[in-house]
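Following are the structures in question.
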Structure 1
């Protein structure tokens with residue numbers, strides 16, 4: 001539903017996350033003025049006190065579901081939103097906090113908090129799509145600014161966003177980077193990771209950490225075979241897939257092949 005001025009209404013919601021993806025939108029600087037001119041910001045606590053009632057045309061959701069309250073709240077967000085887009089690794093794959101999915105969350109709470117009995121949390125951290133229908137997922141930790149603007153622009157003109165389906169390896173090739181795994185034997189998740197970062201880590205001779213989650217149809221089994229050849233044992237292989245996108249199905253399944 002558009003406002004009286006004819007502008008679609010935008011809402012930005014936060015669940016369990018670090019706020020980095022919301023900050024990416026605020027970091028758009030001069031482009032943010034264009035966004036504000038094209039959309040009415042109805043709800044965005046990171047940027048404004050406005051809290052307009054009613055429905056939203058576009059909802060951007062950051063963060064994963066880690067509490068019973070949030071598991072209920074996301075359904076209310078979905079009911080009020082014509083289009084719901086998840087942004088970032090937490091919202092699309094459970095985030096770094098999904099490491100709890102492989103362990104005993106009560107034991108973690110007892111190790112961290114003086115009074116863990118006051119902590120009310122779920123045993124798992126799950127993606128928004130595990131709870132409600134999501135219209136589009138934008139990956140990244142944090143999301144890429146240009147990709148975020150592409151998603152918003154696509155919404156405004158009624159088309160599907162165009163984001164790269166290929167891996168970080170192609171970004172390395174386009175940037176002229178030397179392959180750190182082939183040339184130096186450095187462990188790198190670039191061959192199975194979704195593009196979007198501009199191959200930032202390989203550009204500084206470091207392996208990709210998989211911040212953007214699995215690319216489309218990743219061949220993780222083949223990559224693990226190559227990583228063994230550069231000296232990684234089963235425990236390291238398990239850990240290398242359990243970072244920012246530990247609960248993304250392709251990474252989760254591959255990590256479980258190396259130790260459950």
Structure 2
């Protein structure tokens with residue numbers, strides 16, 4: 001890895017596709033030094049090779065639910081890059097779930113392990129080193145508009161993203177005195193492989209590249225919470241304000257995300 005003077009050192013999980021890959025391309029275009037994490041090693045290597053100055057970047061093929069492997073990747077990146085300025089917990093999965101189906105319990109656990117547990121495990125190795133650094137430092141979680149209200153058939157995903165949002169509020173208060181900003185980015189509908197299977201309309205669908213550019217600006221400013229695109233931010237405020245009986249009337253028959261097929 002070849003350092004560039006003044007370049008941001010950015011560690012991104014879930015980097016092989018979708019939002020993670022778009023963020024990697026955006027930061028690389030801005031001259032950043034990247035640590036890229038994803039399960040699919042070949043896809044991750046191809047992404048890293050396609051980026052400007054590929055010699056600057058490190059790739060780590062691992063499952064974010066393997067916390068020991070994730071911590072080892074974090075240590076390697078800190079050592080080779082000389083620190084980290086921005087850490088983005090982007091890895092996430094989404095499946096339709098129904099509590100009444102016993103086989104969906106394992107899906108609930110998998111969604112929470114990836115979306116919540118791995119977010120904590122991503123941040124943990126970086127906090128002490130960041131406290132010893134100076135300058136701009138960011139811990140960034142990719143939440144979701146789905147974390148604002150629960151939707152039928154999406155209990156695991158909605159609850160996991162609500163947990164991410166609340167966890168980041170706690171972490172933001174814990175790290176405020178250290179000067180480390182905790183940023184929550186809540187995407188609306190972004191055009192990625194994850195959303196292309198949705199069997200329902202997706203208002204204000206945003207290209208991943210536009211999302212990444214807007215997210216990078218919000219991260220640079222240290223925004224505590226940002227919904228993208230902004231139109232979905234307005235929708236989120238309205239959803240939060242709805243009384244339960246009105247919300248129930250509006251969404252009781254909304255279409256559901258497909259459940260995960262049994263293995």
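A few remarks follow.
- Parent structure of the calculated result -0.31, -0.48, -0.95, -1.38, given that log10 I(q)/I(0) by the Debye sum over Cα atoms at q = 0.08, 0.10, 0.14, 0.17 Å⁻¹ is the read-out and 1, 2 the choices: 2
- Source structure of the calculated read-out (FRET efficiency 1/(1 + (r/R0)^6) of positions 92 and 132 (r between Cβ atoms, R0 = 35 Å, to 0.05), 0.75) within 1, 2: 2.
- Structure from which 25.0 was derived, mean count of other Cβ atoms within 10 Å over residues 12-19, options 1, 2: 2
- Structures 1, 2 were shown, and mean count of other Cβ atoms within 10 Å over residues 84-91 at 24.8 was computed from 2.
- Entry that produces 17.9 once mean count of other Cβ atoms within 10 Å over residues 60-67 is calculated, selected from 1, 2: 2
- Source structure (of 1, 2) for helix-only ellipticity at 222 nm (-39500 (n - 2.57) for each DSSP H run of 4 or more, over all residues; to 500), computed value -10000: 1
- Which of 1, 2 yields 50, 44, 18 [Cα extents along the principal axes in Å, for residues 68-179 alone, calculated]: 1
- Structure (1, 2) behind the derived value 1.8 of distance in nm of label points 7 Å out along Cα→Cβ at positions 52 and 228: 2
- Structures 1, 2, by Cα Rg over 2.2 N^0.38 Å, for residues 212-251 alone: label with the highest value: 2
Here, each number is a calculation from the coordinates, and none is a lab measurement. Only a predicted model underlies this, so the values are computations on that prediction, with no experimental measurement involved. Cβ atoms are built from the backbone, for glycine too; each structure is taken alone.
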